[in-house]
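Every read-out reported here was derived from the displayed coordinates using simple, explicitly stated rules and does not represent laboratory data. Given the structure is predicted, the values throughout are model-derived calculations rather than measurements. Cβ atoms are built from the backbone, for glycine too; each structure is taken alone.
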Structure P
Amino acid sequence: MELTVYLAGQIHDNWREEVKNKAKERNLPLNFVGPMENHSRSDEIGEEILGEQPDAIYKDDRASDFNNLRTQVLMGKSDIVIALFGEKYKQWNSAMDASTAISLNKPLIIVRPKDLHHPLKELSNKANVTVEKVDQALQAIEYIFDTE
């Protein structure tokens, strides 16, 4: 059995590579999908497809249309969603993706530091599992494959 994991959240650092490398080290049969990680392309995709927009608001809205399409399709095809909430960046995308996973009835693992417990309590209570570290999220997935 192989599972597809949607890696939800910010695209400003290489946390996804860390997850992929650690999953590979554990020999977990996982495929990974997620948002467009090229930040410039994510911001420009609306104009790339539809042409120049009249102002920054329209440009953002059109890009959002295509990014939301991508999220809906890839998350819809995923078996599990891992939503990472870090401390360094604003976490709007993580919150949106986590709530999308919940609305799609996708199994959801939230990774968040302990000091974000209070602001994320409602999402955590809707998630299947909330952990503090990426390693713990991978252990949760590893448990799915455990036959002992």
Structure Q
Amino acid sequence: MRSYNPPNHSSMTLQIHNTTRNKLPVKLLGDAVRLVLKSEGFAVGSISAVYCGNALIQRINRAYLQHDYPTDTITFSYSNDHKAEGEFYISLDVVRQNARRFSVDFLQELLRVSVHSALHLIGYDDTTAKERERMQEKEGFYLNRIGR
């Protein structure tokens, strides 16, 4: 497993773990997550971002949400008092499938799901149509700021 912890950020901990053999733009992913959190008024506490395959995310989905299938992201938020803390898991297999399904490139979909996960960390939800619409607006806003 490869990990990335950005230098010169001793007061914050955002660790990015890649459990796959895929090459990932870890700096860009970390910058995207930080952009969302800072823009939403949150400091980075302790965050673990795990980019994995379907097998791991399906095990997590089954164990914690009682869903026996892979999904794009699962987020566990421990955030409070405008300090973002928690962990999120993103299946690169599902991201790749969704990129093909929605006719976007892999990197754009990877950034979208990473932004989506960061929003979940700070309390945004997507269980209702109205919440999904709000999340999609936020995703679009941040993807535009990233230049994607």
Structure R
Amino acid sequence: MVDVVRFRDDAPASEPAVSLDSFSEQSNARSVMIEAGENVEDLLPLLDRVDLVEVDFPRFRDGRGFSTARILREAGYKGEIRATGDVLIDLVWFMRRCGFDSFAPNVPFDPADLEGVLNRYPHVYQHATDDAVPIWKLRHG
């Protein structure tokens, strides 16, 4: 079982994430935790000093974190976005498409299951924050 899964080549952040409120008050903080329901757009002016954004999923059926990751990527954030909490392995492929590149689930993933999930769908049907080319574009140029 794996506790934290990263899809990045850089070194992981070395400090714990602080709350969004604390982050804006601490000029030396480099990691921030976004709780469900918090407005990630409040973080956008501070992205130049962020190494890691942890996005909490309090329950698997709370999908607000997907939007959080996409907003960050569309704003140009290149740092690590980690999904934490009640992260289901079945959703990892979709989370990767939204911009997540690391995962710290409450229940660790089995590496074989993770490999199966990530390779289940060879094609995508729409653009997302990843670099995958939609199947229609592959077919029609």
Here distance in nm of label points 7 Å out along Cα→Cβ at positions 13 and 101 was calculated and came to 3.5; which of the structures P, Q, R was it taken from? Q
If you rank structures P, Q, R by distance in nm of label points 7 Å out along Cα→Cβ at positions 37 and 61, which sits at the top with the largest value? P
